[in-house]
Structure P
Amino acid sequence: MSNDRESGNPTLPQMSYGRVPGVELEVSRIVMGTLGSQELDQASVLFDDFTEAGGNCFDTARHYGSAELVFGQWMKNRGVRDKTTVITKGAHTPNCNPETVTRELGESLERLHTDYVDIYFLHRDNLDVPVGEFVDVLNQHREAGQIKVFGGSNWSLERVAEANEYAEKNGLTGFTVLSNHLSLARMLEPPWPGCLAASDTASRNWLAERSMPLFPWSSQARGFFAEGRANPANVSDPELVRCWYSDDNFTRLARAQHIADGRGVTAIGIALAYVLNLGFPTFPIIGPLSTEETRTTLAALDVDLSSADMKWLNLEN
């Protein structure tokens, strides 16, 4: 992965980039999520700030309400399609089938004002559908030039392996990217039904062996490491409590804060640096609500963690 930096404003944290085979542009290591981007004026401020800091990759989905429309209009207004790596997702449960892939991809391209997406994820898996049927339809759209690379979001590694075995046997392209959850904090329960994580050692080793790029959602554990957000005495956010509150995660938080205090950064910056410093290509997706949150997040790019730091943060020693 490249460590080249580029920013139009030297006062902003600067971006790092990595390669995703099959994607033309070098991809910013931090990816701007669009789930909360339902209004153009507000989203444009965040998107403009992100691109000024060198960010060029955006993650959206057909399932995210108006997000595709908002992001597509922003991209058209700024004239930056050729400078942007576009991720979208489709075929979310309960409409997770090959027919929906085709219908929703067409809708997504129209909403995004483009004739192709760089990275396409199946938003969920459907175990009732033979994996080859998904591989077949995704290859059809790839051959038509509508998708550059594709993979699964919230897909088990077993099903990804099965998809790639089918693709190899039939002379087709397989899954080359994945978008499952991963963060320093371990997810106790998924925020939404059908979500899967790749935080465990076996999953991380599987990805490292294949050098498969991971685009982890909730890469900052939905703010668990943000200052003042998570506290055993504070149960005001039921979802945060349900998904992230555990003794182990509070120990991880304390350790992240300890390292942060010595580095002059924030605990959430250390938590994101953990994701960035894993032994395989990671492109964590963030969901800032303000430009200040974006700046705090990008500071993680300048944090180097040793192997001992990584193990200590993850309670491995």
Structure Q
Amino acid sequence: MHFLEFERPIAELEGKIVELQKLAEADPTMDIGPDVARLRGRAGEMVRDTYARLTPWQKVLVARHPERPHFLDYARLILEDFTPLAGDRQFGEDQAIVGGLARFRGRPVVFIGQERGNDTQSRLKHNFGMAMPEGYRKAVRLFELAGRFALPVLSFVDTSGAFPGVTAEERGQAEAIARSIDAGLSLKAPFIATIIGEGGSGGAIAIAAANRVYMLEHAVYSVISPEGAASILWRSADKAQEAATALKITAQDLADLKLIDAIVPEPEGGAHRGPRETIEAVSDQIARGLAELDSMSGEQLVKSRREKFLAMGRSL
């Protein structure tokens, strides 16, 4: 398992457990049961204590953990008849955003998710989850498809932001993001977005202008990355920790500000320590959200969605 810097004491303790187990394999007469049980109990306590008092910057690190489940992990476990659709019908295919048709608990849905990849090859294939304009135009195409057939949309947000390169700007990155946001706001079907890792800037909200916005407990969602904010405000990325606190990017902060609708709990030690448990919790939360929205007409869904976003900040 990959350990983060603040998890070093936990890593050392779990390393001792592994050492004891290796000694026992070399000498079967050794009775290490009580020692291993004691160390495991201590490690569990350290995990609980550490994750109960994570700083905003530490939550950023957890949200970026390489072993955290990504969109395709969710798709494999909670979606049936998974049928991706490719291309924006204007320029090309962008694999940072994966979308198409599927069934969620037997119900036809449209899905849209940002995929970061989990090794060098897949990260390059999916451009580290940073979409080009054609990715957002593909999302618009899927929103329109969902509206035409009254299919609920399930989106899964996990990106550090839209791709910032010159080629993306030349092809209309800002316009593509704006059209994707507008298409989401105008959708006459239930729309649920879940922040499963890092939700960065317009690249995230482009597929998250939803009736219900959920966040995993240790996910983050912000207008700019802490490093980006630090570079602008302090002229130094070294101030990223201070920026993370000032930006109010944690699920707990955003729930207090009424910018999200619910927090989905993660297993002790984060989603990377219990991927299946995390994905099942997200699935249950989505099912509850769909049940809440089922009684609303298309016009009511559009109206409530727009009112939700227009009301943000009024009570602050």
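Here FRET efficiency 1/(1 + (r/R0)^6) of positions 56 and 232 (r between Cβ atoms, R0 = 35 Å, to 0.05) has been calculated and equals 0.35, so which of P, Q was it run on?
P
Given that Rg and Dmax of the Cα atoms in Å, for residues 40-127 alone, derived from a single structure, equals 13.2, 42, which label among P, Q identifies that structure?
Details: P: 13.2, 42; Q: 17.4, 57.
Structure P accounts for this read-out.
If helix-only ellipticity at 222 nm (-39500 (n - 2.57) for each DSSP H run of 4 or more, over all residues; to 500) is calculated from each of P, Q, which structure is the one that comes out at -15000? Walk me through the numbers before you get to the answer.
Working: P: -12000; Q: -15000.
Label of the originating structure: Q.
To test your reading of the models, identify which of P, Q gives 52, 41, 38 for Cα extents along the principal axes in Å when calculated. Write out the running numbers ahead of the final one.
Numbers: P: 52, 41, 38; Q: 70, 50, 42.
It traces back to P.
Once mean count of other Cβ atoms within 10 Å over residues 80-87 is calculated for every structure in P, Q, which label goes with the largest value?
P
Just checking, which of P, Q has the largest value of percent of Cα pairs over 20 Å apart, for residues 240-303 alone? Each step should come with its number before you reach the end.
Numbers: P: 33; Q: 51.
Once percent of Cα pairs over 20 Å apart, for residues 240-303 alone is tallied for P, Q, the winner is Q.
For which of the structures P, Q does the calculation of P(r) over Cα pairs in 5 Å bins from 0, in percent, for residues 216-271 alone return 4, 21, 24, 18, 17, 11, 5, 0? Don't skip to the end; give the middle numbers.
Values: P: 4, 21, 31, 25, 14, 5, 1; Q: 4, 21, 24, 18, 17, 11, 5, 0.
Here the read-out was taken from Q.
Every number in this text was worked out from the coordinates using simple rules, so none of it is lab data. Since the model is a prediction, treat every value here as computed from it, not as a measurement. Cβ atoms are built from the backbone, for glycine too; each structure is taken alone.
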